[in-house]
1. Rg and Dmax of the Cα atoms in Å, for residues 50-273 alone was computed and gave 18.2, 58; which structure, 1, 2, did it come from?
2. For mean count of other Cβ atoms within 10 Å over residues 266-273, which structure out of 1, 2 has the highest calculated value?
3. Starting from the value -6500: which structure in 1, 2 was helix-only ellipticity at 222 nm (-39500 (n - 2.57) for each DSSP H run of 4 or more, over all residues; to 500) calculated from?
4. Thinking of 1, 2, which structure, once relative contact order in percent (Cα under 8 Å, 6 or more apart) is computed, gives back 14?
Structure 1
Amino acid sequence: MSGFNNPTHGTSRTSPEYVKFHPSDSGFGLDPVFWKHPATFTRNTDPEGRIDVWGLWPWITLTVDGQTRSGWNVPAEQIFQRRMSTQYIYTGIPGARPEDQFVNFLIEQKKSQLKKLVLGDLVIRDYVLKIFLRDVPGKNGEPRIWRRFKVSGALSLSVLADKIILPLMGWDRSLHAHFFTDFTDGSLFGPKGARSVDMVHIDLSAGGGWVDENKWCLAHLVREVGQTFGFEYDLGDQYRHEILVEEILSPEESNGAIRILSGSGAPPMENGNGNIPWREMLEKYEKGTRREKNDVLSEIFNSVNYQDRGWRLVSWSPSWFDIEDARVAVMKALNSPTSIPGKQYVAPLIDGAGSNLGFGLKKKEALVRTVDSDLSGGFFEEVVSTKRDNIRASACARCGNPNNLRLCTGCKKRYYCSKECQKTHWKELHKFECEALKKAYD
């Protein structure tokens, strides 16, 4: 970058192999990995050979108070201190931080590799996937919270996340950001333009950036039975999921439609601090006193993703899963625009107060307010898109098939894969909303 320099690194006095620094940035506190060249550095792996978060961080095993734990050694305090010390140096210069230069190289490298892939008939074949929440085992060690479903290999990663995984797992579609992980090289895929508050943790959770998920499909990420890939929801709490490819059906067996097959385990609560705290909360519910159980239920049913479901405390259990409820949630998501992560809760101290989401609204975006059901006077605000979804990142509004899409000629907002799907959806729902969608979005 013009005007940037190459300071030396620590006591070794070596210069960075690729990144450039602002003249006011000495490079102090920058992790050694970023002084290497992104094309040749050795990516870190876990004991199973999987790579996470671009391969930036080493895998370690520690024993504390007799308990052994393993995981990626993310230098959180170092990252935080460096961001604080350099935030004004690089303000207004997107991608200029040395960390961003390094990861942006990896992003462009991954995109170049993806463009060269030959997917063959995978885009017309259906995948049977099983997603589960990691580190929350059942009595026999098997995943306690899981869902099994079928989707097309051509389904865009953005639709897979926003309209399938999030509603299927019980998460709020617009509250937090998310990303997929390709375990073969640690590359990440996430939403472009996310404005959620957890994006402040993107350096810690995602190394600073990801490939735009809108432009790539499931078959770009996994192409063989038995492969796994990651899905993380909420960059702050870091709810980590793993997804296994159980089957890839033949073209003759495939119809492209989404199908929810089975599942088990109640959805974790939003803002619950991650996988292990959720596991501990379930244990407290099952082993605790009646008062402790009631405290757990009260906390769960006051969380964002439980409030509007109308579930009653007496019907909830850690193993709860209603397949029809899951199907309805997914079908509702399919018949809606792509969400924009960034919903915020507002507890106004004065009349007219609101979030900061209204500033900088883009063309064909609107601010929507939802009153909180607890009658506290608080409300949620979120940005919603009023434009038609890009056809490359869309699916049939009725069945979820991403192939052979055509627009409804009335509202020009919903896609359908066939005349049969369009006619059926018209009778079921769309005739009641078509004209309203056209007027609202014109």
Structure 2
Amino acid sequence: MGFLKWVFLILVLCVFGPVTVLSDSTVITDGLSKTPSEFLEFAKKQEVFDWMVEIRRKIHENPELGYEEFETSKLIRTELEKLGIPYKYPVAITGVIGFIGTGKPPFVGIRADMDALAMQELVEWEHKSKIPGKMHACGHDSHVAMLLGAAKILKEHEKELQGTVVLVFQPAEEGGGGAKKILETGVLDNVNAIFGLHVAHNLPLGEVASRPGPSLAGSGFFEAVISGKGGHAAIPQHSIDPILAASNVIVSLQHLVSREADPLDAQVVTVAKFQGGGAFNVIPDSVTIGGTFRAFSKESLSQLKQRIEEVITKQASVQRCNATVDFLENEKPLFPPTINHEGLHKHFQKIAGEMLSLRKVKELQPLMGSEDFAFYQEKIPGYIFFLGMEDRTIGRLESVHSPFFQINEDAFPYGAALHASLAAGYLSEFHQEVPSQEAKQYHDEL
């Protein structure tokens, strides 16, 4: 980075201090008047749109899994440098944190995840993944492009910002808990609020959807090895059959939701993995099963986790087998529920309503999917929303995590402008609530 960029970054580090935290009862008042629509007009400029599309396609062609996003991170840093935006790297291995604005409080974050999925793309098009077995099938390539688009908008209006926007390019959302690792570095310790978005294949283009409170479920994963005694299928009395034991375990796990959970407290337990045996006439020594569990409260998640282990080990013992259960928390940490901040919901409705019209701001029904954005929300007032991509004139879009998943790039101006407007609007509304402070020394990792 150049000298001026380093000066700005040092200023950020020196004043990145404690500020007033938005309470659930805060009401967002009128702030910026025409900025949301002006930002959208800027994002729709052909040169800006084409730039975002080019970035997204480069990332799509070269997908990288969680904590391996080195080339993606390099591309992001290159674009930030071209825009004259200072940044911190590396953060949580491959993460990048950029800064736009005064270098002073308040601080508001806008986040994009960067990682791809371990799956083969089956969409045949010019910019198909060039890496076998890896694909951007959840839209994170588009999230990066739109956050860079927002950075471009905000940099153009930097002198008008009444605080500092923190750009969070995050690794490893897909089960790796990248948000948790970002927080552990301390780089967001003094951020007042954070916003995120996710593309939605089944929401019309130009519309958004969200809700206050619980929006997405918390989730965890489990894997169990059920061990018996292998032998010939024709003489089962000389064996201890782990396949039979695993079958009973799977049936019993379904009772956790149907007979133990409150019907008004949505929960899911799904066994999606069953591996055992390789011959028609041989009982194997062991079977491996695995799956996921979901709930809308940490208490329900904890209860499910406890009961899953009890059911697997005790049902296996009924069939004379042994079982070990691994919740894989080192690789796939338990995700908390995604709970949108009430005050930020009002801010979102105001900004999105001004930009798109209120009739295009939809109420989201709670979903059993999970998002590691929830880690931010445990520490910082946070808000995530869904951005529509559906355009039936160009055909049906497949859902996320499908090998046929596609992005409608026409959504990019909306995502970029909403990111920028939510951040700039937040700074405009709350800068007067932040007390002046003496400069002090903060975390070296900032």
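The numbers here are math on the coordinates, done by the rules we state, and not lab data. Because the structure is predicted, anything quoted here is derived from the model rather than measured. Cβ atoms are built from the backbone, for glycine too; each structure is taken alone.
1. The correct label is 1.
2. If we compare mean count of other Cβ atoms within 10 Å over residues 266-273 over 1, 2, the biggest value is for 1.
3. It was calculated from structure 1.
4. The value was obtained from structure 1.
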